[in-house]
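Some structures are shown below for you to check.
Values quoted throughout were computed directly from the atomic coordinates according to the rules given, and no laboratory measurement underlies them. Quick caveat, the model's predicted, so the values are computed rather than measured. Cβ atoms are built from the backbone, for glycine too; each structure is taken alone.
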Structure 1
Amino acid sequence: MNDAQLRCFHYAAEEQSITRAAQRLNISQPTVSSQIKALEKGYGVQLFMREARGIELTPLGASLFEITTRIYDAQDDAKELLSEQNTVAGGHLRLGTVAPHHLMPVLGELRRHHPDITYSLTVGNSATIQEAMRRHEIDIGILASLRLGDPTLHAQLLRRDDMVILVHRDHRLAECRAIAFSELAGETILIREKGSATRQMFLDAAGEHAEAFGTVVEMASRETIKEAVACNLGVAPVLASEAGQDLRCVSLRLPPGCRLDEYVACAVTTRRSPIVRAFLGAATTVAAQLEKAALKAGI
């Protein structure tokens, strides 16, 4: 075993792709493949399962990846310790979020301590944000649907949010404080596009009751959905924090358990960057404030 073999294995496992590993290592794809094969042959083991759609770690490969992650994390720690540029003097962050208004308190906290950091912002659903993060098109994502346990991602909880049903104030259910899914039978449901965590959680929670819904209308943004409800075009599942204060609309509670967790996530390879650490620190502060407020409110 040599470092080249181990490094090729590690990056292939992290990227779940020989091609992307080669790009990150700035070497050819055949070189990465040959190094991994040499490692497997040297020990008479199989570390990856090769499939038409790509590669997947075997159980042994997954165990080795945990070890190589610790090895290269330790190397990063050593470089960070010895670096003379371990302070945040500025820089630029590429951010992606499913809900811009949830990001703003974090940016406010970040600006308070690091006013020279600049940022650009991409808005999309959880699936598109996670894919952009995987392709290294954004540095940090705030998203509501995350595959926990993904070894390529570092994730920390930002907030928990209940789901409600938004209806027009003249709707037949507007006087109810809470409703069951069965009461939505025949209703026009205004819902986000596929890939939205809000959409998926609502449909999963509704279960067989979803079959009794009336027309289901997909809309690309929460702002469009809220305005449609305000015009009495249907009812919509939204997060409580996103319901707004429009006097034309009323929020109704759903059965217990209709709640989404929202995470701040980044690639494990970038989480030790001073500028990324600064953002994660700001997010930790805001998360603690939100939790304290929720406890005080008895949520």
Structure 2
Amino acid sequence: MKQLTQAAFQRAKNFIMDHGRAVDQRRFEFHFEGGSADAVLAALSPYQNDDGGFGHSLEPDIRTPASSAIVTTIGFQILREIRAPGDHILVRKGIRYFIDTYDESQQVWHIVPPEVDAAPHAPWWNYESSTGTFGRFLVNPRAEIVGYLHEFNDGVPTELLNTLTAAVLEHLDSLPGEMEMHDILCCVRLAETEVLPNTDKIWEKLAQAAAQGVARNAEQLTGYVLKPLWLVPSPESPLAAELKDEVEMNLDFEIGQQGEDGSWSPNFSWDDQYPAAWQTAKKEWQSQLTVDILKTLKNFGRIEEEKIK
């Protein structure tokens, strides 16, 4: 079983502290050095707009400062990660943004706004093609947002929450076993909502989807694929037993992917679209991914313990 050595861990830490975004530096400190949730919240705050949504390249592939549903879900991933209190201003404003931007006629949130096209962005975030690209938003980002509305439900109209939950579960029930990988990840975040009742059926659906779509060898992991660790970020994850071998393989793979500078890098690029903007986005991805992977390695006990001198 491979372990990330202490020397490699220190290289990763140095990269984060020397080149990382402030929000990722505070996340690292939160998970590894007893840092506070308040410090993470303070670093996250500049990404939130007056309308309550998140923007400003919190998702590095979307460079517009404008709010969007997808970037706001990323803000809530961090809020959930640090167990932010439901009465915090960032949470309350974010939930209000979701309520205000809900398209009642379609029962969805549009994943990005038209403003996305006015700034550098990855081609898969083009506004005009987004409805088709993301399956009319029926799962991504809707399922994930419904999870956050349950988790931080103070001020969320009960009728809206009940209607949306029923719509999401009905749609998931109608889907085939094979699902698009980002849809799977949205459903994982829905199912991980601790206050959501009766998640067994969602996990059953996810187990079927994982069986058909998850990467099962290291060669596949070099591409942009559904990684086992995205489904099983800790040994306590409900799919851990079913994907045990794949998770161990993925952990070994990630340890071997660390760059000489200490970071982990994205395995995709849109350099051909906006070369200068991509260089900035790539560095931000390295910052985020390095914290994400270190956190996962810690969860599985894959970081070598520091020797007492």
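For distance in nm of label points 7 Å out along Cα→Cβ at positions 21 and 269, the highest value in the series 1, 2 is held by structure 2. Compare Kirkwood radius over Cα pairs in Å across structures 1, 2 and report the one with the greatest value. When Kirkwood radius over Cα pairs in Å is computed for each of 1, 2, structure 1 gives the biggest number. Here distance in nm of label points 7 Å out along Cα→Cβ at positions 53 and 157 has been calculated and equals 3.0, so which of 1, 2 was it run on? The correct label is 1.
Consider the structures 1, 2: one of them gives 5.0 for distance in nm of label points 7 Å out along Cα→Cβ at positions 93 and 245 as calculated from the coordinates. Say which. For distance in nm of label points 7 Å out along Cα→Cβ at positions 93 and 245, the value 5.0 is produced by structure 2. Computing helix-only ellipticity at 222 nm (-39500 (n - 2.57) for each DSSP H run of 4 or more, over all residues; to 500) across structures 1, 2 gives -13500 for structure 1. Computed over structures 1, 2, distance in nm of label points 7 Å out along Cα→Cβ at positions 69 and 141 reaches its largest value in 1.
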